[in-house]
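What follows is calculated from the coordinates using simple rules that are stated; it is not laboratory data. Here the structure is a predicted model, which is why all the values come from computation and not from measurement. Cβ atoms are built from the backbone, for glycine too; each structure is taken alone.
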Structure I
Amino acid sequence: MVVILVSLSFLIAMCAPSGIPTEEKPQIEVIYGAGGPEGFFAIDIENPEDPCILTNQDTDGWSFSVFVDENYLYVADGFGGLLVFDVSNPQKPQKVASVNIEEKDVDVLVSNDHAYVVNRDGLTIVDASTPDAPVKKRYFPVGRYAQKAWVRGNYAYVVEGHGGLIIVDVSDPDDPKLAARLPIEGETFDVWVTKDKAFVGGF
């Protein structure tokens, strides 16, 4: 997952035309960045010392976060909801679906055929087994100012801005349950989970 909330057009130049038809190009290395009001960017990193922007795709909302799962890009688009793009051709992303999410969604990740979308108040679980026809399953409230989530195994780890770390049992996506809550002093804004540890960013 790559999240970039700056205007990339000022930092990285657009890729120069190669003259090679898109369908004839070899596989290229691409990362994607969320660009806030500018939508999202597809960035060619075949040469890491000289990256360039393949395309900049505008969206209706404010792109806070993106996540790639195989040939599909999932965008947490603020009040624009969850957007799904086919990026099998990174130069020409095609929007294939959208899901209305209550409030402003700020983060998304995909695991086990489900998209987990964080908004300011909770976690929305979306069946993404068919990416071009996603289905909203359940909403689980976690409190105010939820920021980020990470899913490992049967658990979703959600950081709540003023409440610490909330762990949700998502073994049954149709019936998520609170597994644990860990209060953390200050404000928390990011989480990363390894085999047996959760790393929480805050201040």
Structure II
Amino acid sequence: MTEFQAQILHNYPTYKEFLEELAPKQLLSVYWNVSSITQCLEKRYITIIDIREAYSSEKPKAGVDYLERWLIYLNNFSNINKKLEETNAVAHMIYSGYYFFTLADLKVLFEKIMRSEYGTFYGSVDAQRIISSFEEYNKERKKEASKIQKINNLIDNWIDEDVRSYSVLVEKDEDRNEKIQLFRRKIYQEKFAEYKEKAIKSIK
């Protein structure tokens, strides 16, 4: 168990307590301000595999169970008479391919499914439609992750250039290393927003 997973268990000592706060219906409210893939990638959120590892001794298949709860929520949300029956089997299939998705990803993805952004359910809540939605979302996610990495690389390069220029000015100072470290933190705080905007424009 990682330190992050141990913290999950500390915050929610039982799987039941975890669900009381972060079950699908509650998550839509807790993550009300998370509405894009970009936001899902901006910080460390709990993943499906984190859930499994945190509650492995209490509920060995907690990750699959959590996904199945989302499928049941989708069943209840959809105004369709023929519901998805094999929720457990579909949850297993999703888990095997997308265990790295975060709770934020699930919130955004299922909202997209419920808005029919990946296609409409005709007559039944279709397992293939759900699985293909995960595939499509993952493609979008990979593309966005690549874009974010390019942006961060550009920001790092520009900050490194600033630091190199500054290091020349303090080259002979006895406390050169300390000054450079302080300057790097200072320039990061002052220039990050400007460089991020510049980087976003440069890769469009």
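A few comments on the model shown:
- Which of I, II yields 17.5 [Kirkwood radius over Cα pairs in Å, calculated]: I
- Calculating mean count of other Cβ atoms within 10 Å over residues 49-56 for structures I, II picks out II as the one with the greatest value.
- Looking across I, II, the calculation of distance in nm of label points 7 Å out along Cα→Cβ at positions 41 and 153 that yields 1.3 traces back to II.
- Which of I, II leads on relative contact order in percent (Cα under 8 Å, 6 or more apart), largest value: II
- At a computed 11.0 (Kirkwood radius over Cα pairs in Å, for residues 113-160 alone), which of I, II: I
- Computing helix-only ellipticity at 222 nm (-39500 (n - 2.57) for each DSSP H run of 4 or more, over all residues; to 500) across structures I, II gives 0 for structure I.
- Structures compared: I, II; top value of volume of the Cα convex hull per residue in Å³, for residues 81-192 alone, i.e. the largest, recorded for II.
- Taking distance in nm of label points 7 Å out along Cα→Cβ at positions 89 and 177 as the criterion, the top structure among I, II is II, with the largest value.
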